[in-house]
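> Have a look at these structures, which come just after this line.
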Structure 1
Amino acid sequence: MSDNPQPIAHSKNRKRKILRWIKIIVLIYFVVGFALYYFQEKILLHPQPLSADYIYHFNVPFTEVNIPINKNENFNIVQFLPKDSLRKGVVLYFHGNMTNINHYAAAADNFTKLGYEVWMPDYPGFGKTTGELTEKKLYDEARLVYKLAATKSKTGSIIIYGRSFGSGIASELATMVDCRRLVLETPYYSIPALFSYYAPVYPTSFMSKFKLPVNEYLKDVIVPVTIFHGTDDEVIPYSVTEKLKAVLKPTDEFITIKKGKHNNLNDFILFHQKLDSLLR
């Protein structure tokens, strides 16, 4: 009497299906990983260039500065000015990953109303700033902004401010120069850590072309640091940024805005109370 071949055939078919699904899953993993690696700049950065003859229109007094880096590259800075001729200092404002200075200009009022100039540079590919955007270029141009500000204002009256993507640039600068304070609005722990939150199955430390390790820079920042972050931030989760508390000094502050999102902290009274107290 021969054995029944049906269980054996069923087992073979099951193994084939499992193997097929494993191949599909592995293929999807590598395809998605490939896309994340090669298109990460498009995921992370959303610049909007402007023509060299574009004319800015803002509701506060301002001066535009264009610095030729070389014959092919221009570095654009908008300096927002307080109405009062008496200046308390300069805020170097490194903005987020969207469009250009036009998108962030409204934030200047938080500082100009209290007598501060706000110097807001655009990154390469953003607005009128041209050239290749690299992490080194971001740091180099941030130092250039600071160098210019230091010729017009005492270093003790310079505040370095980083908003979202700009928090890594601001933090690195604060490790290298003398300033009064570092303020970070909706920062991240690091770019790899942020990517890891959204794609935990990938080796993001290896894959990330941009590092911007705020966590490492804060360890070397001597001046007081103030961080603002909302609990409902839908772009940079609060749980990712909260890890920065571990590297803060006793003189630093981590200010939690309950129900605050990524782009609306300016709507909260607590944000203005704390920011005004720092500036005054």
Structure 2
Amino acid sequence: MSIIEVNHLTKYYGKSRGIVDVSFNVEEGEIFGFIGPNGAGKSTTIRLFLSLIFPTDGDAKVFGKDCIQFGPELRQEIGYLPSEVFYYEGMKVLDLLKYSASFFKKDCTKRLHDLAELMELDLNRRISDLSYGNRKKVGIVQGLLHQPKLIILDEPTAGLDPLMQHKFFNLIREENKRGATIFFSSHILGEVQRMCNRVAIIKEGSITEIKDMKTLQKDQYKKIRVTADGLDDDIFQVEGVSEIERENGTVSFFFKGDINTITGLVSKETLSDLTIEDLTLEEIFMHYYE
């Protein structure tokens, strides 16, 4: 079952491009990554399928229902952490979270306190006294206190220290095991690679690729390093090889194609080392953007 269905969504702000013809589905129970640099259209896409803004064209469904027509109903089962959080400065954290909990048709009291303890959040402090990182913790508790079926995370770790990031990721994994579907938008590619089953890459407002993580890495170039005495790097001047570099007797390059081509080239050499690696998500991402 598709939890999110985005169909040809387009958004213009006057003459300025937001996103153009964006389509994808997020399946129940998966952790779906959505990556792109700032300004690529990540937050615009999220705000559209949450019906916080309205599309120029196209439509979106959440839990099989139109996101605009059924927006208030759908938000009962959605937890949303925006990239920037803004609150009533004079309120205490506890009062703010109680106010947030009052919008949901369930008792969130125990959950609220459990999450605050996990995130080491002082409930008695005023919002105006909180650092950026602590405000982000408030956003995390607020987004998860009603145990939503769908969790939308937009640049969720900004402002969190490494220890708190680790706790946060463990929390999200636990929510996913509980059955929640996760939509994870970020430009920190290592996080997406560590967390997500599938990933969509957005570039200048349009989707360029949607694949599961293993396939995305498998279908891309591989990094190859060959070390041998007297190795002539001219033997690697074949189709599929690019960016050849030589340093201290080691030849390194990228290769896309049948790996037997490379092993055949080096089979007559006396090797001291041969390394074949998949590209990281960051290297794949840079390939699409360059």
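Any read-out appearing in this document is the output of simple, stated calculations on the displayed coordinates, not a laboratory observation. These numbers were taken from a predicted model, which means no experiment stands behind them. Cβ atoms are built from the backbone, for glycine too; each structure is taken alone.
> Taking FRET efficiency 1/(1 + (r/R0)^6) of positions 19 and 67 (r between Cβ atoms, R0 = 35 Å, to 0.05) for each of 1, 2, which is largest?
2
> Next question, about the same structure. Can you tell which of 1, 2 yields 23.7, 106 when Rg and Dmax of the Cα atoms in Å is derived from it? Numbers along the way, then the final one.
On the way: 1: 23.7, 106; 2: 23.1, 74.
Derived from 1, not from the others.
> Taking distance in nm of label points 7 Å out along Cα→Cβ at positions 51 and 203 from the coordinates of each of 1, 2, which one would give 4.8?
1
> Once distance in nm of label points 7 Å out along Cα→Cβ at positions 75 and 107 is calculated for every structure in 1, 2, which label goes with the largest value?
Comparing 1, 2 by distance in nm of label points 7 Å out along Cα→Cβ at positions 75 and 107, the maximum is at 2.
> Starting from the value -9000: which structure in 1, 2 was helix-only ellipticity at 222 nm (-39500 (n - 2.57) for each DSSP H run of 4 or more, over all residues; to 500) calculated from?
Answer by label: 2.
> Further question: Using relative contact order in percent (Cα under 8 Å, 6 or more apart) as the calculated read-out, with 20 as its value, let me know the right label among 1, 2.
The value was obtained from structure 2.
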